[in-house]
Structure P
Amino acid sequence: MEILNEVGYGRLTLEAVAARAGTSKPTLRRRWRSRQHLVVSALVQTMGVSPTPDTGCTHCDLIAGIRTLSHAFTTTVGRRALPALIADLADDPELESEFLNQLFHPRRAATAAALRRGIRRGDIRPDADIDLLLDMLAATAYYRVLFGHLPLTPSLAEDVVEVVLAGVATPQWRSRHGALDSV
């Protein structure tokens, strides 16, 4: 993580990691096939795989989940590593599978569970498309980190959750959170 922060994704080498860790490149290769696989492991440690808690409040849970994503993307590792790593996924099916299975799908599953709890609580319409909601909730953070056109602001998580829930929330949720019924 230190070296990745210091030199960035493109200049990260297994040799430098081995030297800093006091080990050898073959030792690293036994655990990680490439530097890209090492970066996936680093992102898993940085971002975590269970971002969305169960606080009893759908709104609060979703904001917490998106905040962990936004926070990870505002770190040097997130800003410098993720866009380049995503590009590498296109040419390496094994790396893509590892990224999806180790990081992407577990985080998505935690948020899907929060959405399903929201349906059971009566906060979200039962006919809501969970996969579409998952994409909508995370898309803004991914889009901003990949393209860098706008910052990941401190209020982004709450703003995104408010917009998404206003579209799928039940009148019960709207009455508790002051969202417009006409949305």
Structure Q
Amino acid sequence: MVRLALSTLLFYGLHSVLAMERIKGWVGHSPVIARWYRLFYSLSSLALVVLVAFRYTHVPALRAFPSTPLPTILGWLLVWSGTALISVALRQTGLWSFIGLRPDRVTGLLRNGPYRWVRHPIYTGVISMALGWCLLCPTLPTALVCLITLLYLPFGIRHEESRLVQQFGEAYRNYQHEVPALWPRF
């Protein structure tokens, strides 16, 4: 369990460090490195996700409660709705630029599609998937990874929002007041 926790913390820690503007600024001094930095970032994240998955599969786990239809159905609904939300948001921002295989496609502040309802639809999708996963596989290792994920997200959001305020200024501040971060208002 300790290795699983450390692997998960390493994933989020490196994710945050590599996303820092200071690091990006340092890398930006070399056009060749800057061009491929996002791809390096994505591949590093993928490698660490594989490490977390490896650690996760090597921890003995007992189910907290038996598998019954209601938690299973609700779990799958949460996982699939989170996956769908992330897919729509990535399609809107450009999957290939998100990964780092193309230059950024988005040139302005997105306020349509899922970004009309929440400022961070990808994070909302991650939360939905994590909660669904907890219902589908109610074990201590699952709870540990999901808890670390849920505890990290406010830090990730704060970091991302400070970068977006720097990038878009007053337009983003207005957006923050008009659109909730994670949960839509109807």
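Rule-based calculations on the coordinates, nothing more; no lab input. Worth saying up front: this structure is predicted, and the values here are computed from it rather than measured. Cβ atoms are built from the backbone, for glycine too; each structure is taken alone.
Listing for the model above:
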| read-out | value |
| --- | --- |
| Which of P, Q yields -24500 [helix-only ellipticity at 222 nm (-39500 (n - 2.57) for each DSSP H run of 4 or more, over all residues; to 500), calculated] | Q |
| Test item: distance in nm of label points 7 Å out along Cα→Cβ at positions 121 and 161 calculated as 2.0, pick one of P, Q | Q |
| Comparison of P, Q - label where relative contact order in percent (Cα under 8 Å, 6 or more apart) is highest | Q |
| When Cα Rg over 2.2 N^0.38 Å is computed for each of P, Q, the largest belongs to | P |
| Winner on distance in nm of label points 7 Å out along Cα→Cβ at positions 49 and 81 once structures P, Q are ranked, highest first | Q |
